[in-house]
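For reference, the structures are reproduced in the following blocks.
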Structure P
Amino acid sequence: MAKIFCVANQKGGVGKTTTAVNLAAALANIKQRVLLIDLDPQGNATMGAGIDKAKLPSSVYQVLLGMGDIKDARQTSETGRFDVLPANRDLAGAEVEMVELENRETRLKTALAAVLDDYDFILIDCPPALSMLTLNGLCAAHGVIIPMQCEYYALEGLSDLVNTIKIVHAKLNPDLKVIGLLRVMFDPRMMLSQQVSSQLEQHFGDKVFKSIIPRNVRLAEAPSYGVPGVNFDAGAKGAQAYIAFGKELVERIQKI
């Protein structure tokens, strides 16, 4: 039975998609069966996994609206060695169309029931807003992985997200919890980064992953080639950090 995790943060530009794609590849590299779900209409996770979003026969849009089967819509990332439920700009219309549907918050959860036994991990890349799409991700998930930069504004956004998770836990998904916070785009030369990192450790304790993802050019270059960073340059510091994070996540899940 798959463990389902959202990679979420209501603040944009904090490395959610980079984390989702590279975590999927890192887990695949240690022989885990992984499905990556792209819930962002921009389709960046789809492209980062080497799948052409302009040529999708079916996508997560059709799955959410009941117009397609998840087993038909998923594709295999040849560069990442994991499966992808891809997205493109069609998904933007789902926000409006789902308003009229029954059980609109649990459409993704219902669809995933058909493939839970096919995977060890299902990762959901959520858009940077509390939308109907994000809500579907949170209702389907067992937990949330929160990537965040160590800067002041990130702390503000974190409190909003934690409150959202508490509300969803109370009203829609009692299984939902914060799995951990991942520090990304970390620059140890900046005093502010070190200060915010220390504050996170003091406030959240063991909820903060030990792995820290440094700011890394090779990770930023990888999506333009359609290759996850951990496979694009496995020796780069960023790739090594995500590989370590994948192993840490597996160990953490075994203890829960």
Structure Q
Amino acid sequence: METSSEVIKNAVRENYAKIAVNSQESVGCGTSSCCSPKDFDLVSTQLGYSKDELNAVPEGSNLGLGCGNPQAIANLKEGETVLDLGSGAGFDCFLAAQQVGKNGKVIGVDFTHEMLGKARKNAQKGNYSNVEFRLGEIEHLPVADFCVDVIISNCVINLSTDKQSVFNEAFRVLKKGGRLAVSDVVATAILPEEVKKDLALFSGCVAGAELIENIEKMLQNAGFSKITITPKYESQEFIREWAPGKRIEDYTVSANIEAVK
């Protein structure tokens, strides 16, 4: 029997609420980790962040979450408006804010109250006047039409049970010529049924991974062009650690997903 979308959504929300509250006990997207709190920066460097980036954000905004570095492909410019899908404690938002400058704006959307509270405190701590955090679901964005230059996201879209709606919404809020620059976990083969039904693996960024060809089709259906999906096979080394012994790296990989409106 298939697990309902509402059950999955509640499990994901509960998991990330716990991470926000107990952030000194959790590292990484996966269901388990060998890393201790002092390894947050180590995890992030493995994902592609530089030491300068890690030192440039308020303490407590980097929770070691993610599967890549969307900043590396977003090519952000001064004055742009950036939207982060699933903004967590604000890590990528704060990095983006520094790139777009005071004339730019960054909007973070997250559906977990605990993460939003943490992000807003971090924004105050770092005195970020050009960053705003909003409560909402990425399938129903609390953002007006045609107002965003760039959408970034880090290992979040895989958590949605309605990815077509996520891409439709992304297309809606982007300006003409706007860009999608996302790091996410994708499937390289059809996931076993026991993996797809495992709520812990869904919250751990694995069970909801979609096949690359299906993601490309969804992006096309939403209206995007210039679509590129670049798997990063070296990521299978850290994905293996998310659920030791389950061989999830045989089915999933981190990828850069880019598209233009």
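Each value in this text was obtained by applying a stated rule to the coordinates, not by laboratory testing. Quick caveat, the model's predicted, so the values are computed rather than measured. Cβ atoms are built from the backbone, for glycine too; each structure is taken alone.
Which of the displayed structures (P, Q) returns the greatest value of distance in nm of label points 7 Å out along Cα→Cβ at positions 96 and 200 on calculation?
Working: P: 3.7; Q: 3.2.
Checked P, Q; max of distance in nm of label points 7 Å out along Cα→Cβ at positions 96 and 200 sits with P.
When helix-only ellipticity at 222 nm (-39500 (n - 2.57) for each DSSP H run of 4 or more, over all residues; to 500) is computed for each of P, Q, which one produces -10000? Corresponding structure: Q.
For which of P, Q does mean count of other Cβ atoms within 10 Å over residues 64-71, calculated from the coordinates, equal 25.1?
On the way: P: 15.6; Q: 25.1.
Label of the originating structure: Q.
Taking relative contact order in percent (Cα under 8 Å, 6 or more apart) as the criterion, the top structure among P, Q is P, with the largest value.
Given a value of 39, 34, 13 for Cα extents along the principal axes in Å, for residues 176-231 alone, calculated from one of P, Q, which structure does it belong to? Label of the source structure: P.
For which of the structures P, Q does the calculation of mean count of other Cβ atoms within 10 Å over residues 184-191 return 20.2? This value belongs to structure Q.
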